[in-house]
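Below: a set of structures, written as structure tokens.
Taken together, the values in this text are just the output of simple stated rules run on the coordinates, not laboratory data. This structure is a prediction, so every number in the text was calculated from the model and none was measured. Cβ atoms are built from the backbone, for glycine too; each structure is taken alone.
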Structure P
Amino acid sequence: MTDFYNEDLKVLNFTHIDFDGVTAGIVIKNYFKNVITEQINYGQEPQIIDKLKKHQAKYEAVIFTDFCPNNIREIQHFCKTYFPIEIPVLVLDHHESAKEYDSPSTGVYINQKYSGCMLAYKYFGIKKDLTHLKELVTIANDYDMFTLQDKRSMFYNAMSWEMGFKWFFARFLHGNITLYPEEKEWIQRYVKEVKEQYDELPISDLKHKGCFYECDKYLAEMSVRLSKAGYDYQIIKHGNSLSLRSNTDKIDLVEVCRIVGKGGGHKRAAGVPIYYGEDIQKLVEKICYAVEHTINYGGADGLPF
């Protein structure tokens, strides 16, 4: 059985594109001496095997952080049979939509208690001192679990999107979160921009106290404010996907994604990919239909079909 605590392993790390995912990637990079980091998002699972082939002979193990591909069984089989020597696969994820894949005996760990980066930190931190990353990981965990007890978490999340994955990865690789003067100036501009964006945000109301809007920046900030304004759920067009947010236990977004037939995430936050040429209005209508059914009938066993 592979020793994933062997720091000398050459690792190919697929990690989620968000604040939690990039921080998880930083944890992996701080543990292993030789790491290739690949960003990954929902809907991109078909690209994984191509990337496994692309980096062939450059890695000895594959680690997924803050992300569990829905084709994980296919990937495990590929890594077991395609190469001259079996390539072991480890998954450290926390998304509720991935619960069905939980299988510690085969290296797939789905633990919803912590964010993806905190899982990686705890998993590898028992073998190597990673405490220099603790504050960054704690901030990312606070944001991704949406407890929002640390006022800095919104700022660092916004910075990860504004500056980009590669910049954030390099900037905070060594765990130094003390902000430079120009970064503090950016935060001041950020606070002003968030207020201006919210004041001008075009919103379309949906049934059952929902709303739809387009947002390419400061999605979380808009979502928090709209939740406080009384909206129970939100559908946000964000790039090539729809981000879903729920502000009530009556609307389980994992179940909504199941009914829609794609996407995933958490009960209160999820994402649904928009496929090329797909009618966005019809997709929004389908999500609203799924929301209505979760309100009226609850879980899968209560659905009338």
Structure Q
Amino acid sequence: MRTNGIEYTAQGQTAFCDLGTPPKPAATEVLIRTEFSGITNGTERHALMGEHVWKGNFPSRHGYQHVGVIDAVGEAVTDFTVGQRVFFGHYVGHRAWNVIDVADAGGSHLTMPIPDDMDPRHAALLGVAGVAMRGVRRMRMGVGMNVWCLGGGPIGQFAAQSARAAGARVTVSEIDDKRLAVAKELGAHRVLDARKDDLFDKLKEAGQYNAIIDTSGIPSLLPDIFAHNLLAHAGVMGLIAVRSDVTFPWSMMHSTEASIEVSCHFSLDDLRVLIDLIEREVINVEPLITHTVPIDDAVGIYDTIRDDPRALLGVVFDWR
């Protein structure tokens, strides 16, 4: 078993760190040997660059998407078995092994078995998919809703698919041609190039939006929504992208009786819903995976995240 992990040593710099030999699991713990882990593009780049809440926080470890095999279980564990493949979603960074207490029946351990026929590489993106699903569920998505999703990164693509799965009509806006093509392939009803001067005219063609999902973090977004009257009465804005501060016109909320939802993680129930939709091919993962990389090459990937983040979409590290 490997004993290394990934650490952000300084702004824009990563290196491997030694975790040591894993301990024997206590009575209610399991030991998970990592096979794959997925990068959380937005969060990890913010942390790598010391932005927002991560300013000056070095050394540090980031990431919350692990797929692995249970190598040992404590004597009181009944719901997990040795040899079982699981997803593990705690925010612990990329690690070769994890020991987690699975005693909580409510699922705070965020450890879930993966179906035998599910591609484990796909499962390595269940974290960002879970963030998207939780955000969409909190936004009370439903059949016939008109939805605008800003941003075609991993969370934006999963949010658009989750909204469509709930019966919404989905518009995706992006500034990258490849990501626009992926959004179309994954079933978005309209894709709009956000670089074009007529973006807001094109957005208004579809009428007001019952839900607006922000995975881009554009500072001017809320004033722009208000200025162009894009939010329907009693609409909801889901601010999933990380922000330091949020400013909006007061009358924007008063006149529309709108609401704002903020979501940044997920539950076991969100993962359960996602796995079911992926198994039924309602949500598709494969077009989002642009890189499957041996873990030994991880530092080079983080250099790309630092210097050219749009070159990457879904990135999965292979620890085997």
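For the read-out helix-only ellipticity at 222 nm (-39500 (n - 2.57) for each DSSP H run of 4 or more, over all residues; to 500), a value of -13000 was computed from one structure; give its label from P, Q.
On the way: P: -13000; Q: -8000.
For helix-only ellipticity at 222 nm (-39500 (n - 2.57) for each DSSP H run of 4 or more, over all residues; to 500), the value -13000 is produced by structure P.
Work out the source of 1.0 here, i.e. which of P, Q gives that when distance in nm of label points 7 Å out along Cα→Cβ at positions 84 and 268 is computed.
Working through the options, I get structure Q.
From P, Q, which structure was relative contact order in percent (Cα under 8 Å, 6 or more apart) = 14 calculated on?
P
Taking 1.6 as the value of distance in nm of label points 7 Å out along Cα→Cβ at positions 148 and 180 derived from one of the structures shown (P, Q), identify that structure.
Among P, Q, the structure yielding 1.6 for distance in nm of label points 7 Å out along Cα→Cβ at positions 148 and 180 is Q.
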